[in-house]
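Visitor: Listed below are the structures to be examined.
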Structure P
């Protein structure tokens, strides 16, 4: 699951994620969980044989996450919250998480490492219970949500926003010297690794990008180990490849994807083909799996602002163009490409995007013709709300 070629030398491990704890903690600093980075960090410390995420998936903030977690190899476990007068009284995800941990302690003795992804102080007793039975406990938590009591009782602590997915810091403009990674002395080895990455992606038949997890497995089989070249995280290696122009990185569906530059440049054409294929296989009356109104308020504002900005800098808008740019710029990274497609479809059906036309030159005849396009309806309540905020 973790994409390492040497899994057989790592102890078996289980990952238990309090999804609400990690997601809300990151949301408060304007970020979303990145499953690729999480599993990469875990994968260096154990062979993941169990991975579960706990939440009330009927809650608005989590409703679209289960299929993306499942696609990443993480089992979504439904734990309903107790509500009163529309407010959450009690989130019992930590209780169900603890019960499952104890169950695996008794039924899966081969598990040597337990990863608990939460900063909740209520887990202290569980941590002590697991460690008392000779198991290793590693906690992963967002810095400002971490209980000091919890951090003092674990075998290893990973701070999500420091060790897993460090916040990007702006580079000072005057310094023209390019940042040198620790592997500067191994320049030839690094370039050979990037060439192997290029060859790997170029030989793939698909044009929709490749998951970091898949790339990690394939490069490992070719003897490429990013750590031997001075990169602490696999994502550091991939980001350096992006900086040197070998790939483009996109985050969608909670995971990181890599595209060759030419694949990235032709995302709109690829999306057009995907939409045509979807209509052929499912039919033109496609259900909308991601209604705009079901997004969290901040995500709604982000989506509408982006539509307005994209319209301002584009000649015209059509659905494949909108979706491909949402993907390219990782505007809503928690949604997959198919979810973004249904989101745009719903924006049309709800009148946020309305029909329009634009005169273009026909590719075959060279004559002008009217292209059916879309424009943002500035009188829609969501658009008006963004303008006034």
Structure Q
């Protein structure tokens, strides 16, 4: 029986790419060249195990050999054509965005309807189906900050064992401003190579804000490239799964042309009392909470307009209140060597209502009821 080694080889490839980038950024040309050649070798091995995508992987292997030659030339002081922000660098940077995600759907408290909508979308994209049934090209997740949009994207990739590209829009604009459209092309090229892939673009509005008179040429070019890539997704005949998940806290800022590429728009709301209960359980699971009324705490979270992130911070504050009460001289231990600290244990007790009373006084939601009304109105007009 033939053994599929592509998963292990891809893991090794991502590790080696990160090692290459680290060596290249600190000027260690010898190590960078060695790692580039190692990437080429791994891609050639993957090509042998993936007959349907052999040409794609062999092309990437050749590109890494070119990178190795460029690194060697830089180290010897030679002039390197297309050095700096050339195509290879954009592909390399795109592959460095691959993140390992252990998150599964069950790790997310609440958001049951949102999770169901996303599960349906992803399952349909992967199943064999008639030509008339078209999968969604992407999903737009919108809602207040801290509601779990990133966790949802990570769970989608983790549950599928898909390659997860985690892109922060602000980093693209700051690192590659003026050439960020090339990075977008490199990102989707890498995602096709590593299919099945999920591309998650956080702060999506930074990449695709409504076009106005003061929009720069670079931003317009980036937007045009993004639209082209989104239009080219989900080529059914390729057998690839490539899904784009975009997250935004300000959906009303999105360019209409981009919005039309995301017909599935899912509102990730603040958690209700049942969801708050589940989130409280997740973030206190290793501690004795027998004296807590989690239902009452959940109701207070809803009243305070807490997001999932706010509830996580609330639990952390409550736990720290308990720790300070049980370890009054904790700061004195900072003078001890680390090895000695490892021989000692933290004093803990069960969590109490007073711990959370203290925490509620410190955690305040940045969301207002007028903010929620604006999300609801946008949802009524454009969401589902």
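Visitor: From which structure (P, Q) was FRET efficiency 1/(1 + (r/R0)^6) of positions 58 and 306 (r between Cβ atoms, R0 = 25 Å, to 0.05) calculated, if the value obtained is 0.40? Intermediate results must be reported in sequence, preceding the final value.
Guide: Working: P: 0.40; Q: 0.00.
Attributed to the structure labelled P.
Visitor: Sticking with this structure for a sec: For helix-only ellipticity at 222 nm (-39500 (n - 2.57) for each DSSP H run of 4 or more, over all residues; to 500), the calculated result is -17000, so let me know which of P, Q that is.
Guide: Q
No lab work stands behind these numbers, since they all come straight from the coordinates. Note that the structure is predicted; figures quoted are calculated from it, not measured. Cβ atoms are built from the backbone, for glycine too; each structure is taken alone.
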